[in-house]
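Visitor: Alright, structures below, take your time with them.
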Structure I
Amino acid sequence: MTFRSLLFSIALFCFACTNSSYGELIPFYPNKQKLKKGYANKYYLHKVDAENKEKTTNVLYETFQWKDNKLRTSLYSSGFEKRRDRIYNIREDGLDLILDQIYFGSDTSKALITDDQHLRWNAEAKLSMERNFDGFYTMKTSSTSVPHQDTIWNNRSASYCNYSRTEYLEFEDGRRDTTIETGTKFYAEDLGLVEALSTDKTGDGQKELVKQMSIEAFNELKNHGTQRVAFIDTSKTLLAASKDHLCNDQKNITDYYNDRPLAQFPGGKGPLKTFIDDHLNKELLYTETGMLTFRFVVNCEGVADWFITEEADRNYQRKTFKKETVEHLLSILKKVKKWTALEIKGEKRDAYVYITFKLEEGEIIELLP
């Protein structure tokens, strides 16, 4: 991940606004007991490039905990590397940001906060800060939001607000760059931030909640040992895992989006959706609702194997889908004779890939990423 892509990932977490009677401490957020224990949200972060319209997807995690009368949040990459810490004072009318610190490699950058209004329920809010990166450049950001509007999100009481964010970079050699981002953020009852839409000169972004878990479950994932987060245990795959599947060592498997061409169904999501529809027996989806994710490895020859699942309900909690549904969708993915292999610097590589089926009452309403 480049530092620019890190900043994009972090930017989607930079600002928020809402209002509601829900939430004992913070409107729309989980209750006081859950906040005190701590919880984590898993988000898909989508980006559509402004020039080539290519869509990429990454994974981010954010933890939340109420401690010492402060709200403390931490942002993690898909590999569970900590990217940001924030601490807020909780007010009756919103949140004040009192610490913002980001991490990149061995470097740490603490922001000088000049306007601390991260959240205001019924008024305009302004958040401004400045940080320096080892003298290489200085970054100044300023965000403003308008008061919330009530709405409904997936049959839940919800709220949304529009915001604008300006990022100004001044480099040591005198170069300057300004990026203006506009967008909308959505908060749903008992869940907190569930979706964010953004637009700037680099393209369009979308962040969407896909799973919510306890802090204990998150720490279990984060502290999984020396293996990377995408690691697939071949003793737990849905089908017997081929020992000869990989072209290289397992520690060298990369992510599907790490270069071009991507590891994906030939032609991308559109042709994949058509392929699935052509082989789908809707009766085997029953009335299932939730998010059924298949993770697997596409090797350097474009062959897929090592399938496992991650399953969540519409409230982003763990669930178990019907065995027939899982087996049917797996059988369709196994019918793909050849996937497009990831290529990095001219070399085809083994890559972790995932496909999420968003189901609503037995209908596939969306494929992700």
Structure II
Amino acid sequence: MKWKHILLVYILIFIAFAGLWHELSYRLTIKKGELLIPLGSNAVSAFCSELPFKRCISIGNALEAPKGISWNVQMDKRYFDLIKAAGFDSVRIPVRFSDYAKENPGYQIEEEFMSEVDGYVDYALELGLTVILDLHHFEELMEYPLEYSRCFLAIWEQLSLRYKDYPPELIFELLNEPQKNLKDDVWNKLLAEAVFVVRKENPDRFLIIGPDNYNSLHRLQNLKLPDDKKIIISIHYYAPNDFAFQGDPYHESYKELSNIPWGKPDEIKRLKDDFQKAASWAKANDRQVFLGEFGVNRSAPAQYRELWIKMVREHAEEVDFAWGFWEFCSNFGIYDSNTDKWDEKLMEALID
């Protein structure tokens, strides 16, 4: 009988080691200069053939406003009814979680704020919308990634635990537009750690992750991802910037611009080439792409704004990207909350 006890001990040791290795292999790193690169970041497995949503819109300038400061959109549950009725199958909710956590012990997110977020998420899901919960405007993380990485991971640990029993129609977007000092390998390492944190409680939930430099499609080649079949890649598109941001008071470099047209053959060719570049990367890496933001400021000439939105949407669909319009009823919006009316021409450009 002694040999059976010895064999049992070896089996238990092997099982324990296998479990530990599974966890460590996700986090194990190789030094590259002063940065750490997660193993498996170039691995490819069998990815989902179809995204769980196709037509999305963000409710911007609401919950991602700084704590204690109101921007020009007041969150309202009826917006979800309007979005559903208009033909969108999903809604993106940008939230500045960091302002409600960064100064608290253990980076605990304020419960009162979380209860408010819960209400919007629950309501949208009840309507049958897919909900993308987006960590937006974590500006301190962009400036000081090492100092604020623990806060970032703590936020996702809490959100992951809070929503672990929610249906798969709730999708987590780990971070909107990595930029400034959060770039290249710094972002690659942090996103891998965030995926690891979320997967503890949400092993099968879809996650959305984008490249650095504002989710630029031209940075896709720098994005290194864990071997995870439920990661959707997000890119944002506002090219050319002078056209898309003209007259926008929130962008200092563009607020004095006006009457800039769009639609010349070379401009349309650039759009097609850009999307084909992203589509080629997606095919080579067996990934699905979400055009997570695109839009034009209301100050742009109406006919060119309509043309740009239509062309971007059509070309995104041609290369099988899901898309998310920026945004609902603020400076880039297509709904007027004062008159309670959609911009009919822009809606025709978006939804046939």
Structure III
Amino acid sequence: MTISRRTLVLSGICAGVVAALIAAVSAQAKSTAAQPAATAAGDPAVQTVEARQVQSLNREEITGTLQPARQLQLGFEVPGRLARLNVTKGAQVREGQAIAQLDPEMADAQVLQAEAAVKAAEAQSAQAADTARRQSELQQKGSVSDWQSKSSSSQAAAAAAQLQAARAQLAQARASRRRHDLAAPFAGTLIEQPDQVGATVATGKELFTLEQLDPLVLKLTVPETFRGSLRIGAKVHVEAVGGGAQTDDAIVRAVIPSADAATRRIPVEIVVPNAQARFTAHTLARATLPLGEPEPALELPASALASTGGDHVYAVAGSGEVKRIPVQVVDRGAQKVVVKSSEPFSRIVDYPATDLVDGTKVSVR
């Protein structure tokens, strides 16, 4: 078969056109397939969470000192030699429990002497009273003079007075003996005491320190503007500064209506329960004070709060763009935070990236 040159040229042209068409279609398909990937790569994917409406109080954190509910330094009311320590330092004592004792030898002797004096005075008083009674009967019969009868009555009255004086001396001796035993005026913990016995102590010398450590009292001061916002009986969150102890059951006991003369701040007392001795007396603690009436707020995960350049969140609009909204943190917790904002929002970005900026278009996962 004979094929002309013209036929060969036309066949080559047709083959070239077909190859070009195939290449164009293939390129268009690749471009179409790559377009969504490019779009997805341009819109960063984010995870969102829903902010929850809550009621919140304005709060203020103020640091103060934890004091024992009661604290007293004790000593003996009479002089003597320290003979016995009944309680070890750091031990718990009951109200009325004997803590220590002075040597009672002299005091016991004085009590015995006073008891003997009372018995003698009772005998003398009885004898004088009997004599006066008999003299009075004889005076009525005319056997003795009126002067003799009155003299016997006077002697009986003097003997009765001596009996009262003897009884008073006995009461004093017994009271002095009781004061040789030092008893705890309230239940608490013995913080200080002498290391050994044998020393002679003077009247009123402070030897022991007793503290009631449950509850403790947190004493702090607040600005005068806070006074009207604090409520007696309100529950307060208290946590130890530099320690792990904390409680939500502390209660405002007193708001003193008189400012401190030096600082012009209002003293406040907060009762802190301490049954398990989690808090330590004479250390610092931080109280979160509720101020005023409840106000609307939003609760959200702590992971959704960004703080670079001020506390803020990123709200996601319907168009997919994020908006930076400044917020005021009312209560900052480890898992949740409560915030207030002048702009409403609901869905926000969780774990916002550090390079996320206002107006960025995102895709929600």
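Visitor: Match the computed value 0.45 of FRET efficiency 1/(1 + (r/R0)^6) of positions 243 and 291 (r between Cβ atoms, R0 = 30 Å, to 0.05) to one of the structures I, II, III, and report its label.
Guide: Going label by label, the one that fits is I.
Visitor: Once relative contact order in percent (Cα under 8 Å, 6 or more apart) is calculated for every structure in I, II, III, which label goes with the largest value?
Guide: III
Visitor: Sticking with this one: A value of -11000 was derived for helix-only ellipticity at 222 nm (-39500 (n - 2.57) for each DSSP H run of 4 or more, over all residues; to 500); which structure in I, II, III was it taken from?
Guide: Label of the originating structure: III.
Visitor: Right, here's the next one. For which of the structures I, II, III does the calculation of Rg and Dmax of the Cα atoms in Å, for residues 251-322 alone return 20.4, 60?
Guide: That value comes from structure III.
Here, each number is a calculation from the coordinates, and none is a lab measurement. For clarity, every value in this text was computed on a predicted model and none was experimentally measured. Cβ atoms are built from the backbone, for glycine too; each structure is taken alone.
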